[in-house]
Structure P
Amino acid sequence: MNEPKRVVVKVGSSLLTDQVRLTPRWGFMQQVLEDIALLRDEGYEVVLCSSGAVALGMRMLDVTPATAGLRDKQAAAACGMPLLLDAYKHIGHQHELDIAQILVTLGDFEDHARFLNTKNTVHRLLDAGVLPIINENDTITTEEIRVGDNDRLAAKVAQMIQAQHLVILTSVDGLYDRNPSEPGAKLVETVHDVSQYLAVTSEVSELGSGGMLTKMQAANMAQNAGCNTLIANGEVQSPISSVLKGERPCTTCVAFDEPLTSWATWLTNRLQMAGSIVISAEAADAIDRGERGIDRYDVRSITGNFAKGDVLHVYDEQGIERARGMTDFSSEQAEILTRNLDVPVKSLLGYQSRGVLIEKTNLATLDSRQIQWKPQLFAAE
């Protein structure tokens with residue numbers, strides 16, 4: 001039996017919302033849903049990741065993108081979400097599209113049990129022929145616990161449902177080798193290594209929370225999961241299908257030929273850093289060879305306040321990120337274990353344990369295909 005053709009579509013606030021009136025752009029939404037209906041007739045399963053709720057709710061609170069604080073944006077999301085969903089429902093009805101809304105938070109992707117629950121919900125909706133519309137639950141999220149941009153959120157969804165294509169619709173034709181407004185700027189049509197373009201992707205739109213930087217990060221996450229990312233202008237007829245069929249210019253970030261396993265993909269594609277550890281050179285080389293996990297004797301330092309089951313970023317003593325893995329201990333327990341190496345684990349924790357912070361089966365090494373976590377790269381989000 002052939003795998004279904006699956007595509008995740010991401011649209012941002014700058015396309016969905018009139019930036020002056022802060023009202024829905026009905027014509028654009030009509031084009032998107034009409035195109036999704038056509039794709040479904042051609043056998044595609046489609047998931048839509050949509051921004052827009054915060055921008056649409058600002059008028060009700062008499063705030064603007066320039067003046068709104070965190071509480072304003074949370075309240076605006078509560079006001080704007082019914083407006084956004086009503087617009088999608090009204091237009092979807094014209095194309096015989098049943099829609100469902102899924103609001104997610106960072107934990108729904110970073111916690112593995114919640115990740116699986118979210119995945120099951122999306123698959124059940126697709127099985128029923130319902131169009132899932134996914135957005136971050138901005139009414140309750142804060143900077144510390146939010147995804148921060150729908151580009152990477154969409155990439156996580158693409159990973160989750162094993163989509164073949166991630167289509168990111170934006171206000172330009174794709175990635176340029178410099179600012180598109182500069183003379184001589186050229187469209188980059190094909191990207192294999194997104195790290196080559198991180199230095200030219202720092203600008204963010206007024207309404208949106210991500211720029212081309214987050215699109216490159218999202219593309220790398222999709223690449224690791226075996227998913228092509230297509231970045232294209234959304235201001236055209238048939239904005240999704242015309243890109244999938246190669247009928248207009250866009251940037252294609254090509255999926256890797258040998259994608260990671262689902263488990264390794266989940267471990268390595270993080271949205272935020274729960275914590276990190278620095279390990280000895282000997283331990284780093286051993287995990288590169290796949291010989292073992294990370295013992296308490298391997299750890300040189302610990303950073304962050306994390307819980308058992310969180311994924312840690314693992315660095316060597318030169319500051320190079322070597323792996324990511326799910327910890328069996330909280331940060332408090334890990335500190336106790338690594339500071340008292342001459343004391344048995346049972347005496348320290350009150351129960352018997354081998355003192356292995358990250359088991360070999362819960363560890364995934366990094367290679368040149370993946371963007372290493374450098375905090376300065378995420379400052380724009």
Structure Q
Amino acid sequence: MTVTMAGTVSPAAASVPGSGIREIVNLALSLPDVVRLEIGEPDAATPAHIVAAGHAAARVRNRYTQSAGIPALRTALADRLHTRYGLVADPELVVISQGAVQGLATVFAALLRPGDEVLVPDPAWPNYEMQALLYGAAAVHYPLRPANGFVPDLAELAALITPRTRILVVNSPSNPTGVVFPAEIIAALVDLAVAHGVTVVSDEVYDEIVFDGTHTNAAALAAEHVVSVFSFSKTYAMTGSRIGYVVGPAWLMPTVARLQEPLLSCVTAASQAEALAALEGPQEFVAETLAAYRSRRDLVVGLLADAGIAVTVPSGAFYLMVPLADGVDSRSAAIHLVHAGVATAPGTAFGDTASSHLRLSLASSREQLTLGVGRLADWYRRTGGGREMS
């Protein structure tokens with residue numbers, strides 16, 4: 001008898017979970033009058049000169065480009081990395097991606113074999129684990145404990161490394177915690193990876209959004225062992241343009257560039273024109289939005305303190321973690337809160353360590369934040385931090 005596999009999906013694909021963030025997004029969109037604090041989407045409009053550059057490019061030549069990106073943009077990004085971080089990067093080692101998420105996926109595709117292990121922070125953006133599973137690898141969580149300020153314990157992390165460990169994911173400034181790792185922590189993480197022959201994949205999407213302290217570029221410490229992933233989405237309010245970039249060592253990046261063709265052929269010409277305009281044009285927008293996010297952080301921290309809710313104050317990105325009562329399931333709390341008029345992202349969407357926390361996005365307006373945090377504080381008081389949901 002012939003056995004057919006028609007109608008089945010691959011085990012790797014079947015193992016990839018849905019996004020706990022998107023579950024709340026979909027619920028919030030189905031209800032009226034919900035304050036949206038669950039998703040990291042800048043509320044500012046993309047600067048006009050960036051939009052104009054994309055429009056002009058689409059009108060003049062809306063065609064394929066080089067798979068790894070147009071030379072002018074790759075050169076401009078290499079210059080940016082050198083000026084900002086002292087990183088000497090050949091433009092040929094910079095690859096333009098369809099947002100940071102596709103750049104990460106391509107790096108994982110180039111590095112991972114079935115059975116490999118990827119060290120992923122917990123809590124962390126869920127796509128790291130989703131992508132590891134898609135390529136047949138296992139995601140091993142290293143905790144970022146609230147009691148430790150959401151900073152990793154190096155000894156605990158080192159104990160998780162095995163002969164199958166292939167990648168150490170580092171994310172600073174962090175989504176979802178907003179924590180900026182101190183320079184000595186970044187250096188220690190890189191040293192640990194180098195000592196064990198592990199590649200660091202450094203997610204630096206929020207590198208321009210730092211309120212306190214200084215962002216440390218991991219690749220500047222050990223360029224042969226670090227792949228850095230960046231994005232235009234948050235810095236320039238360009239989430240819809242879907243453009244990011246990856247920079248890494250010479251032994252890896254030609255493979256990443258080659259894999260662009262089977263994955264997407266190339267990033268759109270219009271988006272690359274927008275990115276180049278963002279880099280070469282005025283930068284006041286970056287400073288203005290940074291000041292706005294810092295002001296919103298201070299507003300929300302103050303409102304929560306007034307409600308008796310103490311939080312770890314974020315030093316960067318535009319997120320903040322709100323603790324619930326001990327043992328409360330944050331997914332149930334987030335669903336309950338949507339019906340109370342405010343959408344938040346459950347800590348369970350980001351791992352196990354912060355499963356009794358909610359993530360708030362500070363990317364909304366001060367008015368929306370004031371209204372949403374007010375609703376959250378009222379709910380918190382009524383339910384005892386989620387203990388008495390009904």
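All of the numbers you see were taken from the coordinates with simple rules; none came from a lab. On a predicted model such as this, the values are computed, not experimentally measured, just so you know. Cβ atoms are built from the backbone, for glycine too; each structure is taken alone.
Data for the structure
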item: Parent structure of the calculated result -10000, given that helix-only ellipticity at 222 nm (-39500 (n - 2.57) for each DSSP H run of 4 or more, over all residues; to 500) is the read-out and P, Q the choices; result: P
item: Structure from which 14 was derived, relative contact order in percent (Cα under 8 Å, 6 or more apart), options P, Q; result: P
item: Structure with the greatest value (metric mean count of other Cβ atoms within 10 Å over residues 256-263, set P, Q); result: Q
item: Origin of the value 32, 26, 22, where semi-axes √(5λ) of the Cα gyration tensor in Å was derived from one of P, Q; result: Q
